[in-house]
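Please go over the structures that come below.
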Structure P
Amino acid sequence: MDGHLQRIEGKAVERTHFRYLAYIMAAFVAILLLSNVIGASKPSYVTLPGGTEWSFGAGVLFFPISYIIGDVLTEVYGYAQARRVIWTGFAALIFMAFMAWVVVSLPPAEGWPGQEAYEFVFGNSWRIVLASMIAFWAGEFANSFVLAKMKLITGGRFLWMRTIGSTVVGQGLDSLIFYPLAFYGLAGWPPELLWQVVISQWLIKTVWEAVLTPVTYLAVGFLKRREGVEVFDSETDFSPFAKAGGTI
């Protein structure tokens, strides 16, 4: 650990003011909402050598960035602050779902031709909304928990191993929960396609994490230097429902 970084243990981090945390929270919530609105329900594909088409969810191209931000949050600011951001994102998802339901339900003005397309894009069923929220909640908390615990075990070393390892767990849960819960049994989603997409999501998200590891290192190093802290969750209550105090 760099000598100029203040080591903060457990609950003390909740009382610390950070300069950049609000901006990171805003980026996390923005990417979370946009990836759910734009890409969550569209399957796409790539053509493999030999002509085989391999399907994947289009949102996978951008949604993993929220997990990378989650890694940075936990590594730099600790689990308690990451927990606050995750709950903020969860609340934003709830509001997005409510707003979409209200807007889609309103009768269109006479002569407006976009209602059918609007319903197709934004009128997600309760299954998709519920699946998205449950998968996000479980995956993000698992990711943050694993990263924080691995940091204690490794003494803050091997960041690459901790970020990739936590992604394997968190993104695995996210994919395993979301797609079966949202699309199992629906027309256009035969079981073989469904599980192909689940596996593809898991693999692609993990590969994304590995590829962007240098970016994660740069972000973590910059933020630790500017914030002047090194957080270890040795005394943290890891319950997702624990009271999170402190300020941003």
Structure Q
Amino acid sequence: MDLKKAKALVTGGSSGIGYATAQLLRDRGAEVAICGRRADALDAAASALGALAIVADVSREEEVKRMVERVIAELGGYNVLINNAGWGHWAPLVETTVADFRRVWETNVLGAMLVARESARHFVKKNTGNIVNIASTSGLRGSAGGTTYVSTKFAVSGMTECWRAELRKNNIRVMQVNPSEVQTNFFVTSGRPARPENESKLQSEDIAHTIVGMLELEDRGMIVEASVWATNPRD
């Protein structure tokens, strides 16, 4: 697609992969709306990007509906969803609590479904659109301590396949990106200690370029899935 004609909604757009993707889309000429739960961080990011800021919790249905209505009203519709909002939690199975499990699933899975559902309703009416789900290489293979987070990313992969099967007839491309470890504040927000900067590991911009490259392919084709790994990561 021609990104100068793109109007994109990026969930979790105030930091990390979401912010880098919104920035690159803006650089390529797209109009962009970003959402997040923290108004202060969201407003600062939107100001820097020249983007529309919408405070919303993607796990809450009514907030998602209002968000999509506002994007349509203020951007005059949209044709790209970057379904990025999510966070993690790690614990051994025997220490995994219902509260932690539910909280992560509500954002990573329920939230992804709600935003995709409302976006798809708009895209179907227009008979065109793009949904890019941000999953993870953790959704390709399980790991110790990953019961909560890993299970959400396997679920996102399953939903991606279902949506693609349903929406192709409406000229809607449903794609998925699986980042390996990316150096963002993800580890801190998931309750794990911060890690020092490591130039051998992935940056948010690497994932943004992957997403934008998938979108820029002519609409007659789609890259259904891309996994991004660091070439030679060193601890």
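I have 11, 30, 29, 19, 8, 2, 0 for P(r) over Cα pairs in 10 Å bins from 0, in percent, for residues 88-223 alone, calculated from one of the structures P, Q. Which structure is it? Value 11, 30, 29, 19, 8, 2, 0 for P(r) over Cα pairs in 10 Å bins from 0, in percent, for residues 88-223 alone corresponds to P out of P, Q. When distance in nm of label points 7 Å out along Cα→Cβ at positions 48 and 176 is calculated, the result is 3.1; to which of the structures P, Q does this value belong? Structure Q accounts for this read-out.
Out of P, Q, which one gives 35, 22, 15 for semi-axes √(5λ) of the Cα gyration tensor in Å as computed from the coordinates? Structure of origin is P.
Assign the value 10.8, calculated as mean count of other Cβ atoms within 10 Å over residues 112-119, to the correct structure from P, Q. If you can, show how the numbers build up before the last one.
Working: P: 10.8; Q: 22.1.
Here the read-out was taken from P.
Structures P, Q were shown, and relative contact order in percent (Cα under 8 Å, 6 or more apart) at 35 was computed from P. When helix-only ellipticity at 222 nm (-39500 (n - 2.57) for each DSSP H run of 4 or more, over all residues; to 500) is computed across structures P, Q, the figure -21500 traces back to P.
If we compute volume of the Cα convex hull per residue in Å³, for residues 168-215 alone for structures P, Q, which one ends up with the highest value?
Working: P: 66; Q: 91.
Largest value of volume of the Cα convex hull per residue in Å³, for residues 168-215 alone: Q.
Among the shown structures P, Q, from which was the value 15.5 of mean count of other Cβ atoms within 10 Å over residues 72-79 calculated? The read-out comes from structure Q.
FYI, it's all coordinate maths here, none of it is from the lab. Everything numeric in this text was worked out from a predicted model, so none of it was measured. Cβ atoms are built from the backbone, for glycine too; each structure is taken alone.
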